[in-house]
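Pasting the structures here.
Derivation of every value follows stated rules applied to the coordinates shown; laboratory data play no part. A quick note: this is a predicted structure, and the numbers were derived from the prediction, not measured. Cβ atoms are built from the backbone, for glycine too; each structure is taken alone.
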Structure I
Amino acid sequence: MRMAAEAQRGPAIRFENVALELGGNRLLNGVTLRIAPGTLHCLVGPNGAGKTSLLHCLLGQVPHSGRIALDWPGVPGVIGYVPQTFDFDRTLPITVEDFLTLITQSAPAFIGLRAAHRAAVDAALEAVGLSDKRRRALGKLSGGELKRLLLAQALTPRPALLVLDEPMNHLDGPGVTLATDLLHRLRAEGTTMICCHHDLAQVRTLADAVTGLNSGAIIFSGATAEVLTTDNILQAFAGTSTA
């Protein structure tokens, strides 16, 4: 896999007593957590536990109380985001390359991808295995191909902090292998990553550290090998979450 930009080390992330309430529902309840720089940290727990809500707070998408700090090693870098889903009008006459052009350059996509951005787009498509699909319409992509495209857009420009919400959803076996290799490569280059993930077997192979959530509160947190135990998993997934 070839990356177009020089790697920049990612920040440490500090969540301090972060709480979130929307529509009278308490989604997060005093979350305090530190994520080490240059590591991949997974959030696990049942549906509605508060995992995605915590990502939305980090990205500034929802109002919250408490404090979230990014401790950059130098000048703040690029933040990339891979959403869990992407809703769009499948009849839009836009190709994979058009989509990446829209998010890469300020000039309109209809004038084409400018030479200054082509290397970055080419590298992102190669990294996710979509080089041969660049002329395909977005509406013609399979679920797995669309997820690969969402990974590609998060690589342009090269992120120092990558936020991922269920990045393996809809991927087939080769897609999971490709995404896993990509995340390992980014971590080796110093990228900080925080990721919601439902597959605990994959979490064991991916994550440096894991935090288990339920009802908007932390149940356990620490190094993967130490905290992803049967007892902790049962505790995190037991009961009904209201978040």
Structure II
Amino acid sequence: MRAREGVMKSKLFGEELDDLYPIIEEGGSDSAAFDNVLELLTVNGVLSLPEAVMLLVPEAWQDQPNIDPKKAAFYEWAACLMEPWDGPALFTFADGRYCGANLDRNGLRPCRFYIMDDDRIICASEVGTIGIDPERIVQKGRLQPGKMLLVDTVAGRIIDDKELKQQVSSRMDFQLWVDKHLLKLPALVERMEKLDIPLKGTLDDSTMQTDCRLQAFGYSFEQVSLLLGPMVGIFNTRDCIGSC
């Protein structure tokens, strides 16, 4: 978030946007940092609270054949703006209209809920936190990974997770944005091959320690040898396994 502060723009705050920095307050917990960013997204007036939660804590959508294409496009667009805030995380949220709870896509934190016959919802990590008369329970269940329990107090109803995300993902043509602006490696390689641009690297007498490109792009020799090298080895192994 500190890196994003240099390129942030807001029609609402205008030149006063700098007064909000730092977005994440120093010395806070992980939950406090999440709260800082969620508040920024909602007070700016561009996203509703449920939309901001979907952007920050997406469900597992990649390589899911049964996911709605519009919803997958929304999450792919959101991934270009914000890395997922993965947990283990169970958090509740409210803004005066919406209140709810959400699990991150790993779903390692439990969340149980009761819907009562007097229009109350009780949500907690464990069953039995509060003594409840079983006869007054209309519905009970547990929150699933990447799912949202959402109440619209203005409409006076519980909004189904599928209904919410279908509505959000249909608000804009996110697939068009992704196709128009996102560069994907296979398409880039195909384009370069059509232009007869050589893609295979050639060895010369220079070493990693003396390569000026490392300094230009901010890489140290230790990062290349300890991080990038093993990653290349993993990718080559996967390619070999897939082709075999």
Structure III
Amino acid sequence: MPSSTQRTVVITGVGAERGIGRATAHRFARDGWAVAGLDLDGDASAKLAAELTEQYGVPAYGGAVNVADEASVLAARDAVHSADLPTVGAVLNIAGITSPVPFLETTLDLWNKIFAVNATGTYLVTKAFLPDMIDGGYGRIVNMSSVSAQQGGGVFGKTPYSSAKAAVIGFTRSLARELGPTGITVNAIAAGAVDTDIRSAGTTPELEASIVAGTPLGRQASVDDVTALFAFLASEEAGYITATTQNLNGGSYIA
């Protein structure tokens, strides 16, 4: 689904070398979008932007952001505006953190941190760039949730993570209803286990094997599986799809 460098996609969480955010940035650049990649690691974001321009010939910007901090998000927005990119046409809220801590071992600080990045970060970034999409007459917001939010954990992240990702689904549905008259769509992706460096570094071989064994398709998702869904939901063809939670779990959760 090709787009145009007349539109910019804003993607958070692009820093990891073999992560969903970085792979999604490459997919959108290949499809012709200009890309604004944001991450807590600003150097990694800048390196990515240079790669995208060199490989695909599209305008790109990479900068630092702490999605949980409003001042940082607004500064990142201003930097994107100053980067001489086309009008923002899509926002992909991918940045997130998880935690395998059992409930009675959690602290309020941990709970607040998980919510701040996953839920509040989605709110802050969306709010910062929404006026651009309204003014430009085109908008696609896609938020990263998790199968953990639907089935109540059982993958890696426990109660704080599942709760925060459930909040993302509620946010998605409510905002989609509110923005309906503008034509801007808002959807969520509830991913199951995805084969990334971040994931493989945080689990055990036994857990990974049990997850695959419980998946009808018999494998984890690849980053390409995820980027394809982001690309479709951001496309013009997906203009009548909004307020949905797209299941990307290989059949491990069937509602």
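Structure notes:
- Cα Rg over 2.2 N^0.38 Å - structure with the largest value, from I, II, III: II
- Looking across I, II, III, the calculation of mean count of other Cβ atoms within 10 Å over residues 21-28 that yields 10.9 traces back to II.
- Highest-scoring label, criterion being mean count of other Cβ atoms within 10 Å over residues 13-20, among I, II, III: III
- Between structures I, II, III, the calculation of relative contact order in percent (Cα under 8 Å, 6 or more apart) yields its largest number for I.
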